[in-house]
Structure P
Amino acid sequence: QAVGAKAVARAKGDGADAEWDPATMPTGPGFWEPTPPGFVETPLAPLAGSQKPWVMASGDQFRPAPPPEYGSAAWKAELKMVQEIAANRSFEQERVARWWGDYSPPALLNGWVHELILRDGLDLPQAARILADLHVAIADSGIAIWDAKYTWWTARPITEDPDLSVLSPAPPYPAYPSGYSGVMGAGTTVVGHYFPEVADEMADRAWEAAASRGWLGIHYVIDDDIGLTMGRQVGRLVCALPGANPVDGAT
C-alpha cells in the first residue's frame, strides 16, 4: 500500500491529464494530417512528450535535429526510398514487417525478459529491479519520442503519396521519429545490459523491428533510424543508474 500510494501521488503530478488545444495543431504542406482508412482527426497523445519522465531531465533531453525540410532534396530522397521499398518489397521483408506489426514493443520486451528471468532463476529483488528498469526505459523513450513527434508534426508517407503500397494503416500521429523503433531501442538496450550474452541478439531484434516500419510503408527510413538511436540513448541512461548491474549483481 505504501508503494502504491507513492505511485498514485507521483501520477497526480506527471502531467498526463493535461488537456490539448486542437487550435495549436499546425496545418499545411508537410504537416501531419489524418490518414486512411480511418482518417482519425485527433492525433494520439499530443502532450505525452511534456509528461514528467523517470530518468530524463525533461522530455526534450534527446530531441533530435529536425527532419528534412519539406520539399527539399533530402526530403524527396526520403520519400523516394519509401516508394522504392514499397514497390520492390521482398516476400521476406513483407513477412517480417507483418510479424512485427502484429505485436506491441512492450508486450514483446516483457515476454523476452520474463523468459530470461525464469531461465536464470532470479530472485524477487533481482527480477523486480530488471522489470522496473525495463519499464522506466519504455516510459521515458515514449516521452522522448512523443516530444519529437509533436515538435515537428511530420506527415506520414501515405499523405505525400496516396498511391503508396502500404501493408498496414499508419497510426494516428506524426511520423518523425518512430515510436516503435524508440521503445524497442530502449527496451532491448536494458535487456542486453542485464543479460550480456543476448545483447547482440537484442540489438539485432531492435534493428529489424525498426526496419519493419519502413517495410510496412508507414514510416520514412529516417524516422526508424532516429527513433532507434533515441531509444538506445534512453536505454543507456537507465543502465547507468546506481545498482543497475548485470544479472549476477542486480539488486
Structure Q
Amino acid sequence: IRQDLVSTVSHELRTPLAAIYGSALTLARDDLELEEAMHRKLLEVIVEESTRLADIVNDLLLASQLDADRLEMRVEPCDAHAIAAGVLDAARTHLPEGTRVSLDSGEDVPRVAADEGQLRQVLTNLIDNAVKYSPTGGDVQVRVEAAGEYVRFTVADEGLGIPPAEQSRIFEKFYRLDPDMTGGIGGTGLGLYISRELVRRVHGRIWVEPNGSRGSIFNVEIPAASEPSAEPRRHKTAGASA
C-alpha cells in the first residue's frame, strides 16, 4: 500500500472517528442527564462526521476506479445551467456564516456532453473547496457561459489563494497546500485530482488562476453537446489527455 495513501487515510479518518466515538460514548452514559439541546448537538455531530467519513471513503473509491480505468460513464447532452443551479442549491444548505454563493448563468447556455452525475461531482468539489478555503467568509461566484465549442464553468472565491508555484501541482493526487498557509484546513488531497480526471475523460479542461489580489478562480471547460437528440453513450474510459 502506498505510503501517501496510508498517511492520508490514517490522518483524515482519525478526526471524524474520534468525534463520533466521543459523542456516542457521552450519549450512552447512564450517569449523565443531558439537556435536550446538548442531546441534539451530539446527534448532529454524529451525523455530520459520519457524512464526512462517507465522503472520504467515496473519494478513495472513486480515485481507485479512476486509476484502474474502471469508471463507467454515461455521456449525454446535459443542461449546464440546471446542473450548476442544483449544486449551488445544495451548497446553500450548509454554508458557514458570512459566506455567500451566487450564480451568473443564462438558461440559454448550450448543453454539454458529459456524465451529469460526474459533472455535479466536479462542481461540488470546486464549490466546497472555495467555501472551505475562505475561512473569513466572502462571496463565492459561479458563472456558466458559452466559450466557443465549450461551455465554461468558473468558480471564483475571495479566500486564501494559491501561490503560483503550487498552481500546477494542486491537481496531483494527495497533494495538499502547506498547512501553515491554510491554517490547518484538512483534506484528502483527492478532490481536485478527481475533478481533473473526470474532466479529462469527457475531453474537457480544468485550470486555476488568481482572483485579483486575493482568492482563486477555477475554470472548467466541457465540450458543448453537438447532437442534443443523440442516444447516451455508456462506456468505460481510459484517461484522455487534456
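Given structures P, Q, which gives the highest value for Cα Rg over 2.2 N^0.38 Å?
Q
Tell me which of P, Q gives 27.8 when you compute mean count of other Cβ atoms within 10 Å over residues 139-146.
Label of the source structure: P.
For structures P, Q, calculate relative contact order in percent (Cα under 8 Å, 6 or more apart) and state which one comes out highest.
Ranking P, Q on relative contact order in percent (Cα under 8 Å, 6 or more apart), first place is P.
Comparing mean count of other Cβ atoms within 10 Å over residues 43-50 across structures P, Q, which is largest?
P
Taking distance in nm of label points 7 Å out along Cα→Cβ at positions 107 and 123 from the coordinates of each of P, Q, which one would give 1.5?
Of the structures listed, the value fits Q.
From P, Q, which structure was distance in nm of label points 7 Å out along Cα→Cβ at positions 91 and 171 = 1.9 calculated on?
Working through the options, I get structure Q.
A value of -14000 was computed for helix-only ellipticity at 222 nm (-39500 (n - 2.57) for each DSSP H run of 4 or more, over all residues; to 500); which of P, Q is the source structure?
Checking each candidate, the match is Q.
All of the numbers you see were taken from the coordinates with simple rules; none came from a lab. Model, not experiment: these values are computed from the prediction. Cβ atoms are built from the backbone, for glycine too; each structure is taken alone.
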